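Got some structures for you, see below.
Readers should treat all values here as calculations from the given coordinates under stated rules, not as data from a laboratory. Not measured: the values here are computed from a predicted model. Cβ atoms are built from the backbone, for glycine too; each structure is taken alone.
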Structure 1
């Protein structure tokens, strides 16, 4: 991990942090679209649409065109969901990182820097869903710098921060489509505790599941 430095966030990092978060989340659109297509409800709808149109129109072209349009609409829906989530997050905790992460107890935000360029981010806050634990949030690494151990170092930074403050574990949440992230967390010693559906109706219909991971920490000896 040559020339990589992990340091605390500074106000001048704001724009690049938002850029990394946006790019990182947008990368999950294709896998999310594939996830939606694999759902029985989606496949049944496509099949019923195709069969109904080919029966009523006696034409092969019309149902193919209709299914193509439906697929395009589904993909746009996935894009919309991600854009909405990105917009909400940028207005929420990433709108003022200093206020959200640096001016509260047991909270912090770090960036990974390579040759003066910010290439990774991670934050840590007291968990709202699981009081008594700290939650790892907003981890992202620029695509050009993946495979260099930066994500592992960022995860370890959060674990060290949490352990130093006497908390028993770090928790985090990731989605069913973020398979690479799941492999990273499990490699770093996180255990999947539970899975649950996102409460929004559309997410429930599409079976868009979140996973809760937890890493137990050994308290430092006195």
Structure 2
């Protein structure tokens, strides 16, 4: 059995130690918090990449993504070609009153049109105002942080390695072609110089008094 009042004494000791330390509380909103790089604040839309495939809306477990579109006919790129149709985005909205920030829509987007933004100050007095349209989602797109740098010790991606190999092969072929062209130019100049030398007449010896050459 412990000494009576020992627990109270320990609690007071902790209180006294805490009172003498500097407080680290961030006074929000005067001081903005330092958020982790992968903070899930809000979803930004880069609508130029959106093809209206509806994959994000179909995979959303809360059905909080609303997309409207229409089809437009694209004229043929060359004469004699056939017309094509493409989807044009009319509306892209997310109801953040229903969103549970699972990130499935961002993961399944095949064209990188959705991104996480650390922005979190979008509270509303009316819950109906938490449905944000594509204009607001596009504004949040510009607050998306840059992707982290690759690990310098990581293996080079296969796509980059293949592109680098193709570029090196093309550069080597161009260098060989340039050397061959330079060698051909040098040979042509040599042939022209030899032809010009062969066509130049040799000077004849001057005649002397006896008409048989130079005077002795």
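Of the structures labelled 1, 2, which one yields 0.80 when FRET efficiency 1/(1 + (r/R0)^6) of positions 121 and 193 (r between Cβ atoms, R0 = 30 Å, to 0.05) is computed from its coordinates?
On the way: 1: 0.80; 2: 0.00.
Of the structures listed, the value fits 1.
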- [ ] Please state which of the structures 1, 2 yields 26.7 when Kirkwood radius over Cα pairs in Å is computed from it.
- [x] 2
Open item on the list: If helix-only ellipticity at 222 nm (-39500 (n - 2.57) for each DSSP H run of 4 or more, over all residues; to 500) computes to -14500, which of 1, 2 did it come from?
Closed with: 1
Open item on the list: Given a value of 16.1 for mean count of other Cβ atoms within 10 Å over residues 113-120, calculated from one of 1, 2, which structure does it belong to?
Closed with: 1
